[in-house]
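Trainee: Input: structures, listed below.
No value in this document is a laboratory result; all are computed from the given coordinates. Model, not experiment: these values are computed from the prediction. Cβ atoms are built from the backbone, for glycine too; each structure is taken alone.
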Structure 1
Amino acid sequence: MSKSYGGGCACGAIRYEISGEPVFSNHCQCRQCQRVSGTGHGSYMTFASRAQVKLSGKAAHRDLKGDSGSTKTHAFCPACGSPVYLTFAAMPDLFTVHASSLDEPARFRPQVVTYAGSGHAWDTLDAALTKFEKMPTG
């Protein structure tokens with residue numbers, strides 16, 4: 001059994017612990033992620049089962065429509081403003097954390113770059129990563 005993933009917001013008001021392994025890890029260069037992160041991309045780890053997530057603290061939420069038309073909910077700390085996690089209406093079992101919210105961010109291992117078509121020349125990412133113009137399906 002692997003070591004759980006822990007993390008939370010900058011001020012510690014929101015905390016999570018996840019016992020499973022991520023099923024998807026990516027850098028996303030879409031405009032929404034650029035705006036949320038304040039830089040050229042967001043970095044995320046997605047877990048398959050919300051049942052494996054222990055969450056404490058009360059997050060504020062903001063719903064956005066993704067390219068698919070489905071709603072994704074961004075959760076952030078109302079005290080410090082740190083983005084912490086995302087959930088998806090169309091895939092309610094998934095739980096995605098911002099890699100920067102991890103207690104051990106070095107455990108983040110990106111697999112791909114999504115929405116590379118929206119990336120900026122100044123936001124250079126690992127050239128060895130597979131790049132997708134949008135979000136891969138299936």
Structure 2
Amino acid sequence: MSVHDTIGDFITVIRNAGQAGKSSCTYPHSNLRAGIVSILKERGFVLDCSEAKSDKGHKCLEVQLKYVDGEHAIRGINRISTPGRRSYCGYRDIPRVLGGLGVSILSTPQGVVDDKTARKNKLGGELLCSVW
């Protein structure tokens with residue numbers, strides 16, 4: 001049985017497009033991925049995200065990448081919880097990324113949220129990724 005890590009693939013597409021200097025990248029739509037991209041947009045790591053249709057008529061996310069002085073705004077992005085090793089934490093245990101300069105993204109019962117919102121609302125959940 002094969003296991004696919006669609007969140008890890010999505011993160012890799014964003015990382016690779018930024019390193020290649022692309023202005024945008026696309027990936028098939030899901031509510032979880034849309035939540036991740038909306039947090040990246042709120043925190044200033046990407047310019048914009050919109051829903052589009054692929055050539056075959058399927059919904060996909062189109063992410064407009066952000067560059068600062070010619071360099072990709074996302075310096076690093078890591079997948080924390082994988083299908084083989086899930087990582088959960090309470091709101092007190094949410095890691096700070098670069099002393100608060102980065103962001104941890106969590107999947108909680110209230111939806112996909114960033115680390116500051118999770119701490120404020122006392123929400124724990126699955127650590128999806130960290131971005132800096």
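Trainee: Computing distance in nm of label points 7 Å out along Cα→Cβ at positions 65 and 97 for each of 1, 2, which one ends up highest?
Mentor: Top value of distance in nm of label points 7 Å out along Cα→Cβ at positions 65 and 97, among 1, 2, belongs to structure 1.
Trainee: If relative contact order in percent (Cα under 8 Å, 6 or more apart) is computed to be 23, which of 1, 2 is the source?
Mentor: This value belongs to structure 2.
Trainee: For which of the structures 1, 2 does the calculation of helix-only ellipticity at 222 nm (-39500 (n - 2.57) for each DSSP H run of 4 or more, over all residues; to 500) return -7500?
Mentor: That value comes from structure 2.
Trainee: With distance in nm of label points 7 Å out along Cα→Cβ at positions 49 and 81 derived from the coordinates and found to be 1.6, which of 1, 2 does the value describe?
Mentor: Source structure for this number: 2.
Trainee: Assuming 37, 32, 22 is Cα extents along the principal axes in Å, for residues 17-88 alone as calculated from a single structure, say which of 1, 2 it is.
Mentor: 2
Trainee: Work out mean count of other Cβ atoms within 10 Å over residues 33-40 for each of structures 1, 2, then name the structure with the largest result.
Mentor: For this comparison of mean count of other Cβ atoms within 10 Å over residues 33-40, the top structure is 2.
Trainee: Figure out for me which of the structures 1, 2 the number 14.3, 40 belongs to, where Rg and Dmax of the Cα atoms in Å was derived from the coordinates.
Mentor: It must be structure 1, since only it matches.
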